[in-house]
Structure I
Amino acid sequence: MILALESSCDESAVALFDPAVGIVGEWIHSQIALHEKHGGVVPDLATREHLRNFSPLLGLARDEVGFSNVTEVAVTSGPGLAACLAVGVAAAKSLGLGLGVPVVGVNHLRAHAFSPFIGRYAAAPDRFEAELASRWPHLGLIVSGGNTLLCEISRDRTITIISTTRDDAAGEALDKGAKLLGLGYPGGPLVERLAKTGNPAAFDFPRGIGRRDNLDFSFSGLKTSLRYQIEKMSLEDVVAQMPDLCASYQQAVIDALLRKLRFAFERADYASIGLSGGVANNSRLRAELSEFAQTVGVPLFLAEPRHTGDNAGMIAFAAWVDPTGVDRTAGMSLAIDPNASLANPPTVVS
């Protein structure tokens, strides 16, 4: 089995992956309640919580499943918050020494890229490779608080970055929009909840870079547009129209994401589409992308809700399914890389 640890930001997570059946156990401690009163993640507090929580999480994993069959320890080595990553890597090295097994570094973004395939693997591990043989190349959309990008995964698991955001990530834009509206943290789920009863066409917010020949995302103008809209309204009107503001703002983010994905899809003969990252849990985004995949007649792989945020299950799975993106050479010399690129080696398509 592969024992995996994740500590790139504010989630302490442990998972065990058995290649014969898939993920056999996951244990996670969320710090949302701690950081909520600060309006965002405080790195020093996040690091402290990782130090506190890895030991009890590992204890649960040992007691519920056991480590006797562990042959490898996988850990997120980047990208992420440097001090948080360091806690996970230090814990992984200790486990590797104690269990007498290798320690490998996993790229957090690559784990997100492959996370939509976790459920399919669990359904039929012995047929996984054969089933996916006709699904390459794969167009992936990774949408989170820190990253928004389109990538292509080829048959040999090479990942090519197609486009990224020029400023804010989509999740960051949703969180900042929620802050402007006086909502709490994390803002994305709160905006989504209020948007369910609102009119997505009530306000006309910008959709970023509109040109078909430019696949980059941009959300800074959207945030500014929301601020200007709020400044024109009285506090009473903002409160009264909060569902409409949330629905229109959220729809602008979704439209920007799907427009660029459609443009990218038109450029190549993609055999499948994937959606992953924290914002991938947004129900309206999932529904509209599902509708697009049906229209173009290709299968859509959606990361399961428990694997959209930061989690160790996707780290363990990536250690198994992504041989080109896993560092198996460093061993106990494994170092963190807070700014690690998704691509391996890094490549960007202009």
Structure II
Amino acid sequence: MGALPRGLSQRVQEALAAYLFLLPFVLSLLIFFGYAFVRAIYFSFTDYNMFDDPNWVGLANYIAIFRETRFLVALRNSIGFSLIVTACQTAFALVLAVVLNNKIKGIAFFRTAYYMPSVASSVVVTLIFLWAFQRTGLINYVIEWFLQYWPFLAAFLALAAVLQLLQVLWDRSRGRPVRWFEPGAVLTSLMLSAAGVTLLWATGTLSPLEVEPVRIVWLNTRRSIPEGGGWLSLSMPLVSIMMLNTWTTAPTFMLLYLAGLQDIPRELYEAAAVDGANRWQQFRFVTVPQLKHITFLVVALGLIGSLQMFDQVAIIGSAAPLEAVITLAYYVYSNAFPGGALPRVGIASAAAVILSILTLIAVLIQRRVVEGNG
């Protein structure tokens, strides 16, 4: 502060000091992002290929890419991927945060365990994902196991529900104000139902089913979900990447929701309970509105990140057909660095500009929706 010119007011000196601290970041932002963005806009109107001087072609690149099937597929994949993944990871992150916000012994371990996928290397996680989604990988094994033992699970849930119902009705008949999901009764129901299923298995009443080995092809296929849905369907490999992306990104957003939950005054829940609100009503009318700004941040970051998804498609490589998993970000990369072919920087820049405009529109629409609901 002493290096600033004398004679300036305290407020001006504080503002200048703040701008001096921000100057390195602003300069790096302008040089490495602002300049690059302006150059990309300029190149999108040229036929630049990294070797020859750029020639002005006007809107020819934009017209050309909308006539290119691969770009339209990448656009559809990016939009579908962004909408589905953002919705799933937002809901999953909120549910995780609500569960982990409870004061339970050992909850710190579960918070750390759920956050591990976000801090792990994206390359390592994707390689593990490639192994898990093989024809004889973990995912197909879990599906096969479920098909064999689903009668055990159904019997366990049915017994637990009946035992819980009987306990609650018995306590209420004796004048005790017991909730339907009283923790002690739930624990007793689960333990007794586990013992009941074990007895059914030991007596031969329940036994595993004989099923064919599950060999679902998740990656190296052109199948879509739903079949025959045309442009409204999504490829099986892209759905697999959606599952991976949701699992790896939701824990980061869980931390944001967890911070927001811990900032909600307890008096609001107490007032709602006095008014007769149950747990679901407290969540709907207290928790969700109080987390409105956190939700805006989570959805905005989710839209930006999912629209720009690149690394997982690049790492999968030849494990899946390119048209089944290509996104706008990978389309830009494949045109700028096409291997042995001549780079099409003009086409790549046009696609990059469209991607940035699409991202901006998505965030603005989402912001308008949040403000309208506020």
Structure III
Amino acid sequence: MWKGCVKLKLMPLKIGDLVAKFPIIQGGMGVGVSLSELAGSVAAEGGVGVISAAQIGYRESDFDINPLECNLKEIKNQIEKARRIAKDGIIGINIMVATRKYEEYVKTAVAAGVDLIISGAGLPTTLPDLVEGFQTKIAPIVSSLKSANVICKLWDRHYKRIPDLVVIEGPRAGGHLGFLPEQLENIDNLEYDDEIVSTISLVKKYADKYQTNIPVVVGGGIYTRKDIEHYLALGADGVQMGTRFVTTFECDAAEAYKMTYINAEKEDIQIVKSPVGLPGRAIHNDFIERTKSKRIPATICHQCLRKCNPETIPYCITDALVNAAKGNIDDALLFCGDNAYRAKRLEHVSDIFRELTGN
């Protein structure tokens, strides 16, 4: 997106009455990767900072005994801490639909005054009802035109409302992915830009019906200003970036985890099958090799995902992701986006924003 030699200015991202100076949402990354420090720092720079609710209370001493209570308490604490860092910035939280007690997580975040709830890993069919009476904005994560149509039609029909924001998460994202393994192995042949354009068109139809604006942001594999401009040119209102913010001093995970990105080569980034049967993207390590041939029994159930059976899973995903956040990388599942290998150094969130925005 250029006019002669002048780079076009990034426009603010408007989500209802919320206005972010820059159209950049920091993706919610769990366990413990994006908490108050990262989210608050991004929001302070004019983006939208997003806390991950996934096992957010893992640092608490009684987490193994009372995971739900620890998580709900820490949702409130982390939102408050992010607010102190960001002042008037926009603070969101990512809550997976697949989470056990999903409704309690949402209600706790709303009561804590979070600005925005972003929800994927399933379709958030009941989300409008859970935020009724509050100012909290809600945004489903979709990976296809079909899923966007399902959620917009359902919310329109049952709740007489539409999303405040739609996040399209593409096949180059990190963590669990809403695509078939064979699609991810042939990622260059997906022609996903067409899916993005069609989804944006669908969302606009619902926005026109309600005589409002529904911003659409695209996530997955976005790393540079050029990447941002590409998706804005397709008609998106902004982007969601997760991986780029992992290798920052402000990222809440341990430095050892961040260094796995910096030390990774392109070929180290692989599609793996998570214990809950979904494909995901992660950095190859000894842990992945061990779990291919050996089951690591769960010692305790942390009550994380609804469809997890501790008696049959190959390993506990909470344990593996907590190990990543703590820096125990030899026993960790190292989720990452497609571009993780591009990180060469630790940097500050403010440095990234200056690079991306020119400010």
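For which of I, II, III does percent of Cα pairs over 35 Å apart, calculated from the coordinates, equal 16?
III
Among the shown structures I, II, III, from which was the value 3.2 of distance in nm of label points 7 Å out along Cα→Cβ at positions 215 and 271 calculated? Provide the component values of the computation, followed by the final result.
Values: I: 1.8; II: 6.3; III: 3.2.
Derived from III, not from the others.
Suppose you compute helix-only ellipticity at 222 nm (-39500 (n - 2.57) for each DSSP H run of 4 or more, over all residues; to 500) for every structure in I, II, III: which one lands on -10500? Numbers along the way, then the final one.
Values: I: -13500; II: -22000; III: -10500.
Matching structure: III.
To which of I, II, III does the computed value 29 (relative contact order in percent (Cα under 8 Å, 6 or more apart)) belong?
Working: I: 26; II: 29; III: 18.
So the calculation was done on II.
All of the numbers you see were taken from the coordinates with simple rules; none came from a lab. All figures in this text were calculated on a predicted structure; none of them were measured in a lab. Cβ atoms are built from the backbone, for glycine too; each structure is taken alone.
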